[in-house]
Structure 1
Amino acid sequence: MDEYEEIVLLDEFNEALVGCVFDPEGVPIPCYQTEAVWRILAGEGYTEEEADNYIEQLTEGMRVVWIHPLEIKPEFTPDKKPHLRLVH
């Protein structure tokens, strides 16, 4: 593992942290929900542009994954068939 041996978290955005993914070496990379981060910063008085600039400066050089809302609506028609099969 190179320079990223431990996960770095953004404490002020704890409520926006949704989990992590792992790189090929097994190092965790935190995943944050963008809408939640923007909501936090808007509550502190940031405009959208100021929030974007703040986030960019705060995370410069960090490995972070941003989770954005899905902009398409998948079609799903519920039925009585199982959608998950457990296999031993």
Structure 2
Amino acid sequence: MNTSAKGRAYENAFKAELYRRGARLVMRAAGSKGPFDLLAIEADAVCAYQLKSRTTCSAAHALAVKLIQLVGTWPNCLPYVVHPTSEEKFCVH
């Protein structure tokens, strides 16, 4: 499986997880070079997710801080970075 296919599979798995957690709508930005891979409409906010299949928690946290600065003026939008760890499939920052 190539890198794109692995990333797409991880995005689709997290998309399914978001629906299991109660998201009302999840949209994937296929081939996007923008700041987010998935947008989820939840009960009280829009959540924007950047997924990384290979990164550390410290790097994910640093990226999450940058994304918070980017969407700081977007009303009711919460940015997150998601990556796998040895302990959990979806580590969310």
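The table below lists the values:
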item: Distance in nm of label points 7 Å out along Cα→Cβ at positions 24 and 40 - highest-scoring structure of 1, 2; result: 1
item: With helix-only ellipticity at 222 nm (-39500 (n - 2.57) for each DSSP H run of 4 or more, over all residues; to 500) derived as -11500, matching label from 1, 2; result: 2
item: Structure with the greatest value (metric distance in nm of label points 7 Å out along Cα→Cβ at positions 56 and 80, set 1, 2); result: 1
item: For 2.8 (distance in nm of label points 7 Å out along Cα→Cβ at positions 16 and 48, calculated) the corresponding structure among 1, 2; result: 2
item: Volume of the Cα convex hull per residue in Å³ - structure with the largest value, from 1, 2; result: 1
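Each value in this text was obtained by applying a stated rule to the coordinates, not by laboratory testing. Every value quoted in this text rests on a predicted model; they were computed, and no experiment measured them. Cβ atoms are built from the backbone, for glycine too; each structure is taken alone.
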